[in-house]
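What follows is a set of structures to go through.
Derivation of every value follows stated rules applied to the coordinates shown; laboratory data play no part. These figures come from a predicted structure and were not determined experimentally. Cβ atoms are built from the backbone, for glycine too; each structure is taken alone.
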Structure I
Amino acid sequence: MLTLLPPTSYLLPKKNLLAFSAGIDSSALFFLLLENNITFDIAIVDYGTRAQSKAEVAHAKALAAQYNLTCHTATAPQFTSHFEQQARTFRYDFFESLIQQHGYDTLLTAHQLNDQLEWFLMRLSKGAGVSELVGLEPVTDKGYYTLLRPLLEHTKAELLEYLESNGYPYFVDESNSKEKYERNRFRKAFSDPLLKDYSEGIRRSFNYLREEKKRLEADYEVITKIKSLSIIKLHNIQAKSKAADVTLKQLGYLLSAAQREEIDKEDSLVIGGKWAVAYQEGLLYIAPYLTTDMPKAFKERCRTNKIPSKIRPYLFEAEINPEKIHQLNHP
């Protein structure tokens with residue numbers, strides 16, 4: 001019997017959105033949610049790169065109608081380079097726009113144990129610490145919503161068996177076998193063979209690693225999350241780059257080893273031209289990097305409330321009150 005992680009208390013009573021593709025993983029999660037009497041809507045993206053994508057969207061709409069759900073759809077533009085990265089950015093921008101527009105509390109994705117192992121092996125081959133190796137978490141607080149991955153303890157083979165034994169419909173994405181994508185190469189050569197023979201041990205290992213990650217991250221705590229602003233209290237200054245690494249990964253940005261070293265050395269910097277990272281009085285601030293012109297009065301309010309200079313433009317653009325930030329972090 002397949003079970004959901006985390007417990008259904010994270011989903012009841014909540015307004016839930018399922019990232020749906022009509023493939024094996026998301027189809028299994030779709031029917032598991034129904035079986036557990038969890039209310040949800042679905043969202044699907046058509047990338048237009050495969051002949052069957054239109055049929056998948058039509059299937060998603062029909063399923064939603066059959067079970068009285070809302071089906072949100074989007075058509076991606078044609079990406080000419082870095083397809084996986086651009087597709088992921090488009091997909092999550094779409095999901096997060098729906099969350100803000102319709103007030104969803106959670107976003108559910110159908111990542112499973114194969115995905116977890118693929119991530120682990122890919123990061124291991126490039127050099128990574130425990131937090132980055134674990135990668136996928138069952139529960140991730142994104143500030144204005146919670147990202148949930150309820151299938152992380154199940155293999156794709158288990159999900160397929162569940163669908164087949166119940167006669168539930170699903171599509172097979174043929175692009176998953178194309179070895180021009182790095183993830184597919186790791187899947188075929190390493191993760192699938194390992195899980196075929198060692199799934200139980202691998203499952204336990206990831207549970208142990210998550211516990212180790214919690215202990216390693218005890219040197220800091222996220223004390224404020226508003227929109228894309230994160231403020232982390234460091235109990236140990238040596239945890240600065242680790243806290244930044246984990247926080248930025250949750251925001252969709254992976255730090256290089258050189259960037260982690262830079263964060264350790266500097267108290268105020270810009271990462272990849274996208275993220276402002278500032279350390280001040282035991283607090284680590286992380287926000288999108290902007291260069292917006294601000295009124296003099298707003299700058300003075302930020303200075304009075306001890307907001308680092310590189311963080312101020314984002315507060316202004318996001319309409320975040322500097323006084324509120326100061327009150328939250330200097331009670």
Structure II
Amino acid sequence: MRAQVLHDTPDNPAPKNAISGYMQAHDGKQIRYAIFRSDATLAKGTVILLQGRNENIEKYYETIRELTAHGLWVATFDWRGQGGSERLLSNPLPGYVRRFSDYARDLEQFIETIVLPDGRLPFFMIGHSMGGLIALHAAPRLANRIEKLVVSAPFVALSHSHLGASTIRVLSTVMTLIGLGGLSTSGNRKINQTFEDNALTHDRNRFLRNKAVYDTVPEMTLGGPSFRWLLECLKAMKQVHRPEHLATIRIPTLMLAAGGDSIVPIEEIEDLATHFRAGELVTIDRARHELFQEADRYRNQVMAAVKAFIPGGEPASTDE
């Protein structure tokens with residue numbers, strides 16, 4: 001592992017007051033984490049921030065600063081197999097997980113061994129994309145720990161493709177059964193997207209800032225998803241769409257959907273919301289998938305919704 005846990009780029013320095021290190025998961029994998037403390041004398045609580053696929057702690061420095069300025073501590077970690085956490089295959093490029101339950105197991109261990117001893121109550125959770133899927137999947141077991149949950153553009157379905165979800169499921173199942181589940185669906189290559197071709201954000205500066213992280217620390221770069229990862233995510237998606245699963249989630253949940261999302265079909269999020277009694281859906285019109293990396297005209301709406309919901313219960317100002 002690198003001696004330096006967190007990394008800076010010229011326009012993206014690490015927030016101050018950080019505790020960082022590595023957590024050893026149940027199977028010995030090293031999981032990189034950090035807790036960022038607020039300067040507030042009395043903290044409002046701790047947000048457990050769950051990233052999406054191919055993301056890292058550094059990508060959320062801006063959001064972390066805004067949350068800590070709001071009086072919240074932030075605890076976050078890189079999922080196994082990506083970012084600064086240990087990779088799971090000899091080839092470090094494919095996005096891979098052996099079992100989706102490993103994600104939830106890492107999350108629960110992080111809460112028990114890192115957040116509980118070092119964080120400040122009450123605990124809240126924000127999950128973006130894949131992080132949102134993991135949060136929804138694990139939520140029935142987190143009711144005694146998490147006060148409120150926000151899921152941003154949750155990865156609850158695959159975007160429309162010419163293959164179709166059922167074909168992708170069959171192909172992923174076959175590839176996994178014949179021992180090729182670790183192969184990347186996009187071949188053995190890094191993701192090298194230009195701003196003009198991206199479907200994630202309208203904000204050029206934030207896009208280039210995030211790209212600079214991978215240029216500075218190239219070993220954090222990830223390629224396309226593996227067939228095994230797709231299969232495991234499809235199973236989890238099916239589970240979280242079940243009304244009986246949603247009925248067991250007791251945590252008040254704010255669902256944020258991106259109106260211009262081409263990664264996750266917004267109608268699938270809307271369908272899930274209709275069966276989710278604990279959930280409230282807010283759509284950010286015309287925003288792209290990465291709501292926390294979006295242009296200010298969209299991101300400001302996202303942060304305002306988050307701050308109003310977490311911790312919530314604060315009287316609105318009546319000052320003119």
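If helix-only ellipticity at 222 nm (-39500 (n - 2.57) for each DSSP H run of 4 or more, over all residues; to 500) is computed to be -9000, which of I, II is the source? This figure was derived from II. Computing relative contact order in percent (Cα under 8 Å, 6 or more apart) across structures I, II gives 13 for structure I. For structures I, II, calculate distance in nm of label points 7 Å out along Cα→Cβ at positions 50 and 306 and state which one comes out highest. If we compare distance in nm of label points 7 Å out along Cα→Cβ at positions 50 and 306 over I, II, the biggest value is for I.
Among candidates I, II, the computation of log10 I(q)/I(0) by the Debye sum over Cα atoms at q = 0.09, 0.10, 0.12, 0.15 Å⁻¹ that gave -0.53, -0.66, -0.94, -1.37 used structure I. Hey, semi-axes √(5λ) of the Cα gyration tensor in Å, for residues 98-137 alone derived from one of I, II reads 20, 13, 6; which structure? For semi-axes √(5λ) of the Cα gyration tensor in Å, for residues 98-137 alone, the value 20, 13, 6 is produced by structure II.
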